[in-house]
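Engineer: Each in structure tokens, the structures are laid out below.
Any read-out appearing in this document is the output of simple, stated calculations on the displayed coordinates, not a laboratory observation. Computed from a predicted structure; not experimentally measured. Cβ atoms are built from the backbone, for glycine too; each structure is taken alone.
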Structure P
Amino acid sequence: MLLSFCKTGKWVLNDGIRLQGTKLHSTIADNSFFNLPVTDYKQQTTSVTGNIGLVYLPSDATKVYVNLSSGFRAPNIDDLARVFESSSSQRRVVMPNADLKPEYTYTADFGVNHAITKKIKLDVSAYYTKFRNGITLAPYLLNGKDSILYNGAMCQVVANTNNNKAFVLGGTAAVTATFNKHFSIFSTISYTKGRYEVDNNKTSSIYQKQPNGKYELVQAKVKTKPLDHIPPMFGKTSVQYNSKLVMLELFAQYNGWKNWMTILLVGKIMSNMPLPMGCHLGLQ
């Protein structure tokens, strides 16, 4: 890894470059049940990634920064060679994929830290990440079949595959107000969105909102579908008390709606209910 740092007046420049390599080997000893076409999985990869960042300090109260970076993630043993039933209700089983390749990311982020007064601080940031060969679950063929009999039920075959293009974007805003040496308030909110591109010349299984307010499974031509594990908008607000003997915090955690249109659909989901908006109160 190589790093450099340079500061001139109100400007700060930092950059770095990294060479990394991974090696993986996995063997399936008993192949009598699934009759997998490949039982010996080997992968050895190397990658060069880097970053460059620029910070501008117009005053003691303000910092503005922008960063560009690249990333690399090689498939782990779970991504490459796992076999398991991912969901009994959806009736799908995840199979290994010997052709799985590493995924690469390219990220730009921007942020501002500003002290409005000596007691009130504001932090705002946003980012955009582009994926190449992004790893996502997708329908798969096992010995030419898209479904197999598993645990007495016909299950769809899926596997981790490389999607050519995907993106994640989001932002965070936070404010801190300090009243005195004992009491302060902190509040933050975050938003994230992730999609991956699909062939819009072919139909895909997606959920669409109907006139009656329910979400129905339909076949439609779309350009993008939602990435998995993307949270809805969420945040936290807390009041804190600090002293030499004790620290108390009264907080509320909350999140927005996550409807079926923002959920990765690989198999069928038998529900018309969105994931609910929520709020959690706590004292610690």
Structure Q
Amino acid sequence: MTRARRLVAWLLVTVAVGALTLAAVAGWVRREFLDAGRVAAGVRAALDDPAVHDRLVAEITSRIAGRLPPEADAVRPLVTQAVDDLVATERFGDAFEAAVAALHADLLAADGDRQVRLDLTAVGPQVEAAVVSVDPRLAPFVDTSDLRAVELGDAGRELPDLAGARSRLDGLVVGGGAIAAMALALALIVAPSLPRLLIGVGLVGAISAIAVALLSVPIDAMAVSAIDDAEARALVEAFLDPSMDRLRTGATVVVATGAALAVAVALWARRPRAALMR
């Protein structure tokens, strides 16, 4: 009977830790991918990538230069250089981050698929000032309205319904937490020994965290390799790499905590027996 209770307790612990791991991963996905501020800050780091920087310069310049008169051909390289210098500024980075955050919020509020296009009209005055600094006579020809829909490579393709993804992730967090709580409660009732139950929680938790950390490596690699466009890949890498690092750091903490719990309880459980042997 005791052996059967022990097996049931271990099964319940495994279910509880598995459900808690699923809830934790779902919470991580929600926090990392569905938080506008975190996403915008992560994507902003991609501005340091030459491919993203050059693509933004080309996109902005093409929208401005297309409206310039033919006699302005001689200064077009200077206009490109002025825009290049502007994109490298901290002020442009702030505007770019705000545009990404606004786009993210718009995607979350949308009912269905949306195109990923950045509205950079907020930097319109800066772009206009940069062009006019090259030649004040160009001022009447500068129109920044085309900056309302800037695409970066295949990042302009449609994304799935993020609002629906958020609700499903919320369901996984709540459901996983509830299942874990019920399974642990039943395990406390069934387990013939509390120390062994705690050791089981620590060991299974550490094993689950190791599995999450190991699986994150190929998932990270596949997510990046699936993107052919250099600019879009740079955007994904700039955001995904620190997010995955935070996931692995969290998994490392769980492994250390679980192993420490198992060792501490095992040592504590052996103390009375050692005292009796003296």
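Engineer: Taking 1.04 as the value of Rg/Rh (Cα atoms, Kirkwood Rh) derived from one of the structures shown (P, Q), identify that structure.
Structural biologist: Going label by label, the one that fits is P.
Engineer: Which of P, Q yields -500 for helix-only ellipticity at 222 nm (-39500 (n - 2.57) for each DSSP H run of 4 or more, over all residues; to 500), as computed?
Structural biologist: Source structure for this number: P.
Engineer: Another one. Matching task: 31 is the computed value of relative contact order in percent (Cα under 8 Å, 6 or more apart). Pick the structure from P, Q.
Structural biologist: The value was obtained from structure Q.
Engineer: For which of the structures P, Q does the calculation of distance in nm of label points 7 Å out along Cα→Cβ at positions 12 and 60 return 1.6?
Structural biologist: Derived from P, not from the others.
Engineer: Still on this structure: Given a computed value of 5.2 for distance in nm of label points 7 Å out along Cα→Cβ at positions 124 and 148, which structure among P, Q does it belong to?
Structural biologist: P
Engineer: Suppose mean count of other Cβ atoms within 10 Å over residues 68-75 works out to 11.8; of P, Q, which structure was it derived from?
Structural biologist: Structure Q accounts for this read-out.
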